[in-house]
Structure P
């Protein structure tokens, strides 16, 4: 038996990398981090880290030197750099031929259409006239670089398209038009897949967005039929297999008013809609991501209780560094079963700085506990709140 496990490199120092660190410790897995700045979320907890630019190939070569595998906190590493690392013998997981479909929404739509995966009607557009021809109202998206509502516009008139095309002219990205789907709610399917082809599927969850940011997740999605849940899981597993995804794949879905599902977005990394698994599932998405990229047997995605709820904590107007920590006495005394995860981030209005998880037998109770705690940490409740 070797004295030390192989080293894993993680590119990106956000909260997803931070939350990979905990299962890495339990697995005895050495981790090396490329952080975008000193003191970012993951750099606070991963001692072996280097500050550098993920867009620089030499930096990527240095951080992955001696590492068996490289994985990612985000999808923004240039595709050509990932090919260069793979050609140098680094196991890039997910690989560039898969990750490109999470990096480029236009390529994603083309590939999913070829696979016959149900998606909203879409087209690449280059002018406001083409947007009108596509049909209004619609949604315009930058094909690369958008996240958490950035790079997404709802367009109801031709004049509304000016902003997206200004961005396109400045950055060189293409613009994707999609139909404005009449959906009942948003769902998410999260699966893990290893290089050997083993896969595990978590329950389909209901997600609620606020200002383009995931606000709340309920696992499993209330009232979702077994047939539609199975269809959503099958779509996610098929995409993971056909694209050769290694690690976690999150498939964001629309449940339409007529009882179908359409694929909205893909992410090939741990995802906000899977944070409930840290406390509500037998194996968290973060541990299963590590197991998958290291080609270890996957853990059970089975829920620990009938219901789990995740609510994000967003930064408010009060930027005091210690304010979040000051929320613990009330929140933990009020609810000893509450699970709180803070990201070590500076507070800014609307910024995700943590989340809370609850789980149990009663959904209304789980929702009330999680919503109260998140609001308390965000400073939305006064001291008189119970």
Structure Q
């Protein structure tokens, strides 16, 4: 992506350039690997929301906006179902729409420069581009925490969370790209092995590792509830500095966006990729036309001031009548059509290239594949390679969740 002055923010022109190329490469036998990267200090900082606001305000531009959204959502699904190996290099800012270009790929490389976030609730929108699929499938309730707070994952945290599959220092990317280009008929396992050779060593000392231990205990304990109000009550009851700072962050977000986002993550965990995208496509025909999106972009992005949300408080919104009926069950005109209509899945088919999830670790533990964290490290090393992050992830799950099981 080559729009560095705008941090490679995705607009209609870029979508209309990128997507036809992806389609062409998918059927071109000479296209062995697709490497998506961004020029400058961003992979992709999100959608060009200023441009979207202009189109929302101008009825004459509605067809243009519809085309962009329909094409972008079809492209996100296409990326998630491509047969040609696709690698996203998240070297820098990767937010919003950047998540859609990266998180559905089999290979997602983070670097020391990675800053990943889904910041939509801060501008009166909802976490889109398939976030209802990929955020809802992160460990525990980490996806809810990221969505409601717009938490920025930096560097190694992107790997530990499951957003990234590999962690490679940026000064090794050029050589890695050259080696990838030299592969004759690359298979996915071969690509994984090659990226692994350029990834940091298993003994690498992370500079950023925050989403573990007590913080994760608080996240999973407090974000398990079905309403934003219950989550805030749980955080206040916890009373720790981390919990109270989290409350302060959430309460700065659009109340409407918070409730829409939590609801679509709750639904998304049980939906396939296609149905997650269809749900979000409906929301895009309703949510942006309410007050908060225009207000959020105008205030937060353009004027750098505190937005005036309407309604201002969570308690002023009824989950059923104000959220579910108005946004999720709206009688929208446009339906989403996919190019790869026959392709769908409920779980990411290439999860094996990332660190094991907490569910993977616990399932094997309950199946008595191992008894100790050390045995678990050996088990997953044989399955996924001797990669950085494996030991930290397993030891954290054993310290928090396995120990809790043992304690009864």
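Looking at distance in nm of label points 7 Å out along Cα→Cβ at positions 57 and 241 for structures P, Q, the greatest value goes to Q.
Out of P, Q, which structure matches 57, 56, 38 when Cα extents along the principal axes in Å is calculated? Comparing all candidates, it corresponds to Q.
Given a value of 1.5 for distance in nm of label points 7 Å out along Cα→Cβ at positions 129 and 297, point me to the structure among P, Q it was derived from. Traced to structure Q. Which one of P, Q has distance in nm of label points 7 Å out along Cα→Cβ at positions 41 and 281, as calculated from the coordinates, equal to 3.7? The correct label is Q.
For the structures shown (P, Q), mean count of other Cβ atoms within 10 Å over residues 73-80 is largest in Q.
Each of P, Q could give relative contact order in percent (Cα under 8 Å, 6 or more apart), but the derived value 17 comes from Q.
Any idea which of P, Q comes out highest on Kirkwood radius over Cα pairs in Å, for residues 249-328 alone? Checked P, Q; max of Kirkwood radius over Cα pairs in Å, for residues 249-328 alone sits with P. Of the structures labelled P, Q, which one yields -9000 when helix-only ellipticity at 222 nm (-39500 (n - 2.57) for each DSSP H run of 4 or more, over all residues; to 500) is computed from its coordinates? Of the options listed, only P reproduces it. Cα extents along the principal axes in Å, for residues 25-216 alone computed as 53, 39, 33: which structure among P, Q? Traced to structure P.
All of the numbers you see were taken from the coordinates with simple rules; none came from a lab. All of these numbers come straight from a predicted model, not from anything done at the bench. Cβ atoms are built from the backbone, for glycine too; each structure is taken alone.
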